[in-house]
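Each structure below is given as structure tokens.
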Structure 1
Amino acid sequence: MLQRFFIFCSGADTDILEACSAGENTKYAGIGATVFFTAVMATIAGSYALYTVFDSYFAAIFFGLIWGLLIFNLDRFIVSTIKKRDSFFDELIQASPRILLAVIIAIVISKPLEMKIFEKEINQVLLTEKNEMTLDNKDQLALQFTPATTAITSEIAALKDEVLTKEASVNALYDTYISEAEGTAGTERLGKGPVYKEKRDKHDAELAALKELKTTNNEKIAGLETQIATIATDYEAKVAETQPIIEGFDGLMARVNALDKLPWLPSFFIFLLFLAIETSPIIAKLLSPKGAYDLKLAEQEGAVKSWVEQQKAQRDILVTTDREVNNRVYADIAEEQELYDYKRKIARELMQEQATAFYKKQKSVL
């Protein structure tokens, strides 16, 4: 039962194989088993690749089975269409397009399994790329918020400098009236005279203005710092909004690109393994000697070809004979006087009717 199933997978004619030896049946069962297990590997690879796309077990298994059946049908077609010929070179030319197709199938099958085998290494590459993308994203978003923050910071610094400048001026006035009282500057008279009072009043007025300036500027600075805090909150919200996009950067294309960044030698050997599996039925068919199955298949196809050619030749003879008979029949009829007189009479009547109709039409015009 299992052997018959694998023979079916090989695409061989079971009716012909039944009349062949057990060795022929075993050979084609082996070819069919290779085709079957290649389709199984394709199903597994396709299911994993599609899971990275749909993120659903049901969808991945369903479409993976369809992909496996597609590969199975292609492989079965490739193997069944290779016919044994008298020359190995002719067989190689016949098989070359099929070998090219097998190479393409091997690449498609091996790539998802490579991603599964090197999943941990790929995750590490993706993590590094995500971290770089996170930093780049923050830098790019900062470009949108930094100008406003810089302008506000400069405005705060200007307000603080204004207060410091005013404080320096008040301190200078304080030193001036103290020096006047001590007699070390100004009028150089010890005591609190009119000049001292004038300078003290000026200092007190500037000190009051300084206190008012501090209050006003502190309120402005508090408002500006609130704006900076709002901008920082908006920046963090924007970063949090875009971060899930970066975290979701692990789809099929991202994993394929990450796989390409790993050392190529392990992936290359896995590809060679699947290439050997995929091309093994074709290679086995090419290297195997012409057996009883191939001889009987060629005999059957030759018999069908001969029968078709014979039928075509008979149809050609029938058409030629019928044409000759018709030519002779019509040639004999053409020589009969009765047929001539009858057609002459009808032609005369037709011409008379045409002349009468033309006359009536011309008369109606006039």
Structure 2
Amino acid sequence: MPRIGRVVVQNLWEAFVTNEADQSLRIKRFLMAFASYCMWCAIVWYFYTQGLSRLSFEGSMIMTAAALLTNAAFYAVLRSGLNKRLKDPSMTLAQMMFATLWIMVVAYIVKDARGIMLLLYLVVFIFGAFRLTLGEFLRLSVFASAGYALVVFSLHRYHPDEVNLKVELINLLVLSSVLFWFSFVGSYINKLRRRLNTANRELKDAMEIIRFRSAHDDLTGVYNRGHLFRILKREKGLADREGTTFCLCIFDIDDFKAVNDTFGHRAGDTVLETLACMLMDNIRLQDYLARYGGEEFVIVLAYPTIQGAAACAERLRRLVSNLSFEGLPEDFRVTVSMGLTRYISPESVDDLLKRADRALYEAKRSGKNALVTDPALRKTSAA
């Protein structure tokens, strides 16, 4: 299909469906059912042209218009969203009952091909496999069988010369048996579909959990060490290509072992969780926080200058020193020592981390609760 033709078809399709996934699926199913109506209308007109229909030209036109108006009404309800207020937003049973009524009318107006038209019932029942339960299938089967019995009764009363009662009663018996059997098959298919949907949702949820845990620390919820290296490789590649830069801050909690020894490991977990939560609330969306290991964390700061990154890191250090922790004494506080550096292209990620580590070691050696900038950067700035 030429490109212009594909665009036209795509635009027409988008005009009929919506961007809402569930509603779009319902409308797609409706359009499938509408295609069946179009097929039945074509059959009615074929019977008319072959002299097998009891309807006149005007009657066939009215019948076709009624079928199209019924479908237009269902589509209007779907497109407006009013169907979402219903117990079954797909209106499957209602649409199938109208289709069954339509078949009854067609069966009544057809003269010698009535038995063939019974196949249309199966077309209707196939759509029930999307939504109907066994009880709904059985009620629809009774409705369809009773409807065809009414057709046979009406024909026998008003057109006795056009109906073989014995044959029609056999048709009714076979139709009822087939629809009763199909009710169990269709409901079983629906159960399988629902189980498959449930399994797919559970699988999707499990994949989301796996994807989250593969990138996040289980205790604190921040990025883990593995994802940190992926972030650093990506930032390094971006900096090397575009000539930008970023800063890296490594810090750990001072004397954290004493917290575990004094208050227990659960208290230590509380400290890590609370600190990580506070830091996440106080960094920008373009910055990244990761747990490097134990009580050690890394922040990737998207600052072009070391001065901007240092101001941010110093603000965070002060916030940590004033942080209180649930379940621990009110006067209990922790401090952090920080080492800060800036990426210098085209160095490796390992070299970047080593320079940040050296700055952190100097912060520890200087008395802790301090922020130290990479000595190599200080020398560069001085030069």
Structure 3
Amino acid sequence: MNTAHARALMPDYLRLIALFGIVIVNVQFIAFPNLNSITGPAGETFKDAVALWLVNGLALLKTYGLFSFMFGVGVGFLMRSSERLGLPFGRIYRNRMIGLFLIGVVHGCLFFPGDILVIYSLTGSILYLFRNRPAAWLVKVGCTLLILQPIFGLPFFFATSEIPAEFSQYEQETLGEGSFFDAAIFRSISFAFTLPLLLTTQGISALGWFCLGLASVKSGMIDKAQHPLWQRARRFCLVPGIFLSLLAAALWSWGPAVAGEALTLVVAPIVTLGYLGLIALISQAPSPIMSRFVAAGESSLSIYLGQSIILSSIFSSYGLGLWDAVNRGTASVIALLITVILIIALSIWRTFFRLGPFEWLLRQITYAGAHTRTKRPHSH
């Protein structure tokens, strides 16, 4: 029984911490102009530069790796439960990818063009082909993909796109002055242009982390927070990785920016491994109050979507109109505060309901038709 309890701790801690990291990154793209140069130097003021230095050094691409790792872990858990319940995994997995794709398209078009769910649904479809491979094979493929990511991603990461001034003005008019409908049109256009770039710069590494997450379930590592490999990741990757990443972010902010961008992309997997080792260390049984917050990690989809829905409303003109009106530090604090509020709200929600609202929706899509095909007569 103690083992069963421990098995759930690291994934919940992992999801919860990743939610805070990813919102810090996403709010930089929700609250400020991004069309002129997504990978340009830091903001106009020194405070903005410091804020972006910390965001790029500690969170950018790293928390994305944590989320991607957890996706692979989720696939492993889904395989376990499907086998235990005698349900057709192929049908369930196909439905799940369709559900993520549909939710992601709506999310990307209406609220946040940097949506990750569509990328996960597309690259996750490739992971299905690897589902029966042993853990050692998945580790080799995952590490290879993480090494290959900079080779394929850097050319797109550095590409300078000449965006017409009219389009930048369009961004200002829609997000700074327009209605929700105006913003939705702009975000839909941005999503169409952003998705291929994100698939190229992040899709390969996402699949790599998927493989490593699935391998951690197959090998049993995800169930053992004290596993020696987590200790090695913490010892050899955490401090050196953070140091190099902060150095890279400093170069990115204060020059030479190209070297900083390249180093940021290269060292991100090292930092992510260090974070995984650190999360394993802190994955101890929480206090009764803290346990409710940790359990809220099970509603990570609802929190992730809630972050963008609320923040896009706060910063857009149809909401509070704070778009490009506060500094980056303030925007980051707002994002963290919204995340805490969402965690509290989901903790209360789950005292009445077993699943978060978007988890319930995805589950309905995932298991559509699966139970009826395997239904057995009741015996009394």
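What follows is calculated from the coordinates using simple rules that are stated; it is not laboratory data. Computed from a predicted model, the values in this text were never measured in an experiment. Cβ atoms are built from the backbone, for glycine too; each structure is taken alone.
Miscellaneous remarks
- Distance in nm of label points 7 Å out along Cα→Cβ at positions 107 and 315 from the coordinates reads 4.4; which among 1, 2, 3: 1
- Structures 1, 2, 3, by percent of Cα pairs over 27 Å apart: label with the highest value: 1
- Of the structures 1, 2, 3, the one that 2.2 was derived from, the read-out being distance in nm of label points 7 Å out along Cα→Cβ at positions 115 and 147: 2
- Source structure of the calculated read-out (distance in nm of label points 7 Å out along Cα→Cβ at positions 99 and 123, 4.1) within 1, 2, 3: 1.
- Answer label among 1, 2, 3 for the case where relative contact order in percent (Cα under 8 Å, 6 or more apart), calculated from the coordinates, equals 11: 2
- At a computed -32000 (helix-only ellipticity at 222 nm (-39500 (n - 2.57) for each DSSP H run of 4 or more, over all residues; to 500)), which of 1, 2, 3: 1
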